[in-house]
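Readers should treat all values here as calculations from the given coordinates under stated rules, not as data from a laboratory. Keep in mind that what you see is a predicted model, and the values were worked out from it rather than measured. Cβ atoms are built from the backbone, for glycine too; each structure is taken alone.
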Structure I
Amino acid sequence: MLINYFEPKHAIRIHDKILEISGGLQGIRDVGQLESLSSHIVNDEYYPKFEDKLTHIVYSLAMGHAFNDGNKRSSIAIGGLFLILNGYNNLIGTFFVEMENIVIWLAEHKIDKFFLSEIIYSLLTYGELTEEIKLKLVNLIESR
């Protein structure tokens, strides 16, 4: 499967649009993080599968704080861009809805990158969160 990628300038445009719509402090805190993200996800030795790449995009943007504000919102939107670039248009709505709480729990350290990978795999493979993933989410969130 040929994978299509985005450049940091595309991520910045999406981020700026998100903040234009929903508000927040404009600007980039660390453009190097965006450049690093872009260079790492193309490397199949680091991230061999599409879901590994998408997981890294969402995780890095939500947790890395490349932008002054809106990092969690942008992680979802840029993850959505990656899905669209690779023909997963049918998953966009579900991805946006499910990831809204997921990135908050990620930022609160209630879930880790490994579990985020399981969640993304479920969305890509089944088009939804499996019952097993939902149960695991409930147990993790309630236990913290």
Structure II
Amino acid sequence: MAETKNVIVVANQTATAPELVDALKGIAGEEPTRFTLIVPGTPHDDGRVPPEQRLDEALKELSGHGLEIEGHVGCHDPVVAVSDEWSRGSYQQVVVSTLPLRTSKWLPGGLPDRVAQVTGAPVIHVVANLAPNPLG
């Protein structure tokens, strides 16, 4: 029997995007895979969807696609959030889901590369072609 692959997923506005769902299904393939979704918390009330609500919605959506997934709200800095989770478990891979470069707040800072440096793990970058919601 194959050993379970453990994968960290960091996403916020894109946590329920079809591109992310497809990528996670592809990663899971035919082998047992467990995903841990981290939704970075927001440092202040800025009118966006609260991270706890986004997490709940994403866990329902992703598990509805047959994915084994759990998750939590992490540090507002996505690199720190991934690093914290990485240090708590035994993971083989990280998925970073972002908006396209023109609207992403994470890509100008090089999030996928920074996560790879911190974890030493393979990082898959998924770009979700969503129009950003001004409310979150």
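When distance in nm of label points 7 Å out along Cα→Cβ at positions 18 and 90 is computed for each of I, II, the one that comes out at 3.8 is II.
Source structure of the calculated read-out (relative contact order in percent (Cα under 8 Å, 6 or more apart), 22) within I, II: I. Assuming -22000 is helix-only ellipticity at 222 nm (-39500 (n - 2.57) for each DSSP H run of 4 or more, over all residues; to 500) as calculated from a single structure, say which of I, II it is. Source structure for this number: I.
For the set I, II, ranking by distance in nm of label points 7 Å out along Cα→Cβ at positions 2 and 34 places I highest.
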